[in-house]
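Structures are listed in the sections that come next.
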Structure 1
Amino acid sequence: MRRAGAIPAVLLAAVLVGCLLVAGCENEGDDGSSAVGRCDGVGFADIEGTPPAYAGATLQPYAAAGAVCAAYWLDQVADWFVPQGLAIRGSTAFISGYRWREQPSERPCQLLVVDLETGRTRQFLDRFEAQVYGPRPTYCRHGGGLELTRHGLWVAESERLWLLDPALVGRGDPVMRVWRVQRPAEGSTLVIDGDRVGLAGFSTRRPGGMSWFGLEDILAPGVTVLDEPEKRGRVPKRLQGIADGPGGLWLSASRTHCAELWAPGRRPVDFVPGAEDLDVIGEDLWVLSEAGARPYLSPGEAVVPMLLRLDRRAVLAGPAADCGW
């Protein structure tokens with residue numbers, strides 16, 4: 001990739017996650033005082049949209065449930081959609097994910113455009129592709145990370161980074177550009193922080209890797225491969241989502257029955273089970289959960305809504321995470 005001088009790769013174990021390896025961080029409000037919640041949680045009947053027929057009629061309990069301000073079902077989960085990436089703009093949610101298949105290599109990226117005032121899906125894209133390696137098109141798989149900038153809608157997968165025209169989602173071919181992502185970089189999820197793009201990997205056994213690239217370098221004409229990051233770092237095990245927010249990067253790590261929120265300079269706190277990507281908008285913390293997706297829920301089991309808006313300060317004032325991984 002063309003760039004103005006690469007910085008040698010380094011492993012910055014604590015830089016990205018504040019308290020990843022540092023003890024003594026606090027779980028209080030941003031001003032150091034105890035946070036007072038603006039929200040009281042939501043009941044099953046208060047969730048926007050239609051609950052999935054395969055789920056039970058009760059909500060899965062977790063410590064951060066009292067911080068939920070609003071929640072939404074996603075109709076597409078009935079057709080095996082698994083939510084992964086999130087970007088909030090005004091009253092619209094852009095959501096990426098994949099359609100479940102037994103083989104991970106066969107799970108196509110899908111995109112939803114959701115009206116947050118009604119909870120309805122305005123646009124749906126069941127698959128997108130481009131000529132990445134030659135004349136035969138390659139389709140996006142998994143869709144683990146999502147960002148929206150003035151350049152367009154960015155979608156990350158493990159081996160490719162896509163840039164789409166958000167106005168064409170569900171209305172035509174939205175692909176504007178695509179880059180191959182090669183080692184040491186890995187694109188399970190992503191964040192765009194000012195003039196840099198961060199691609200992060202997922203690992204169940206050890207902290208994952210984070211690769212940073214210059215945004216303008218990526219967008220330079222003729223650049224098609226991302227394989228020489230300007231900087232390298234580390235992220236928590238089971239990382240699912242990243243957002244740029246107050247103080248730096250906010251991260252979610254999860255399994256379907258437990259999750260951790262890593263805020264800058266704090267110990268991880270209990271979060272929404274199955275938490276995937278997140279977005280920090282003012283005092284609100286938006287998050288996607290895959291815990292209620294069809295492949296991960298037994299018939300009749302207590303469920304977690306797919307899209308939630310929480311009181312950011314109330315979540316931070318909650319108990320320390322204890323997922324035990």
Structure 2
Amino acid sequence: MNRRTFLCGLTLGSLSASLVAEAQQPGKVYNIGYLGLGSSFEGPNRTAFYRGLQEHGWIEGQNFVLTARFGQFKSARLREMVAELVQRKVDVIVVQSAEGALAAKHGTSTIPIVAVSPADAVAIGLVASLARPGGNVTGLSYLGTELVGKQIELLREAVPSLSRVAALTNPANPTHAPRLRAAAIGAQGLRIHLESIEARTPAELDKAFATMVRARVGGVLVMSDPMFSNEARRLAQLASTSGLPAIYGFRISVDAGGLMSYGPDFSDLFYRAAAYVDKILKGAKPGDLPVEQPTKFELVVNLKTAKALGLTIPQSVLLRADHVIE
């Protein structure tokens with residue numbers, strides 16, 4: 001490294017530190033609100049979010065605190081939780097689900113909102129456009145509608161004889177209606193009959209799989225949903241005992257015993273959400289920050305589950321898999 005490069009780096013580093021210090025208002029402890037649809041904010045998503053915050057100079061207990069509220073998988077409770085966060089005068093609200101993001105948008109037009117993983121943010125009316133969100137909402141939106149066709153294709157590759165598929169949906173999730181329409185189009189192109197089966201609560205899952213068995217479907221497309229993710233182990237067990245190969249949008253479902261998943265790396269979305277929080281706390285307006293989309297997608301296959309179901313996953317699928325559980 002020559003002297004000019006060293007001095008330039010030193011100057012820029014000092015300037016950056018100065019700007020960060022100025023933007024963060026030394027001595028102030030910012031209040032970051034978190035709204036979850038479920039009952040906790042733990043695991044890899046929280047770890048990734050905190051890692052992102054730390055890389056931007058945010059340390060819990062030093063310059064920020066986290067105020068978390070949870071809907072307990074009750075949509076009606078979300079607006080109450082938003083009201084509590086507003087009352088606590090949080091500086092920004094981080095939201096995981098589409099339902100939570102819409103509830104937050106309804107509950108405040110002044111507090112910035114960073115939505116981490118709602119599918120199809122424009123289609124559900126969360127933002128005006130990805131490039132210019134407008135209002136007080138920004139963040140990351142994954143391509144849930146575009147992914148379902150690929151998920152059905154992958155399930156068909158894994159089960160070549162597949163002719164009837166059940167789509168497990170949660171009608172309380174506003175993103176599932178457009179995804180179900182897209183799934184129907186994708187299934188029709190593959191000459192697969194698609195049957196929609198609903199489950200609003202964990203208590204309805206047993207009935208949903210019993211309906212699938214009676215309908216004699218050959219596989220299941222589990223729509224990405226926070227409640228389904230929280231019930232990942234139970235869903236995997238129900239699919240196994242029903243003898244149904246299933247594909248999910250969350251890797252956590254495959255780690256819990258599901259057959260396969262294809263979708264974005266959600267931990268990466270939480271990591272990237274930290275950059276939005278950083279910019280907003282330093283003065284950026286959420287409506288001026290473009291909504292970003294996933295850049296990392298992963299196909300995960302569980303060979304132990306395939307063996308239990310009597311399936312032989314084709315080599316063409318295994319060669320494309322990012323992770324294979326043996």
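Structures 1, 2 were shown, and relative contact order in percent (Cα under 8 Å, 6 or more apart) at 19 was computed from 2.
If mean count of other Cβ atoms within 10 Å over residues 62-69 is computed to be 21.2, which of 1, 2 is the source? Label of the source structure: 1.
Where is distance in nm of label points 7 Å out along Cα→Cβ at positions 46 and 254 largest, in which of 1, 2? Kindly include the intermediate steps, with their values, before the conclusion.
Numbers: 1: 1.9; 2: 2.6.
The structure with the largest value is 2.
Work out which structure the value -500 belongs to, where helix-only ellipticity at 222 nm (-39500 (n - 2.57) for each DSSP H run of 4 or more, over all residues; to 500) was derived from one of 1, 2. Only one of 1, 2 returns -500 for helix-only ellipticity at 222 nm (-39500 (n - 2.57) for each DSSP H run of 4 or more, over all residues; to 500), namely 1. Largest in Rg/Rh (Cα atoms, Kirkwood Rh) among the labelled structures 1, 2 is structure 2.
Structures compared: 1, 2; top value of FRET efficiency 1/(1 + (r/R0)^6) of positions 54 and 302 (r between Cβ atoms, R0 = 30 Å, to 0.05), i.e. the largest, recorded for 1. One of 1, 2 was used to calculate Rg and Dmax of the Cα atoms in Å, for residues 198-245 alone, giving 12.4, 38; which? Corresponding structure: 1.
Only the coordinates and a few stated rules stand behind these numbers; no lab work does. Since this is a predicted model, take the numbers as computed values, not measurements. Cβ atoms are built from the backbone, for glycine too; each structure is taken alone.
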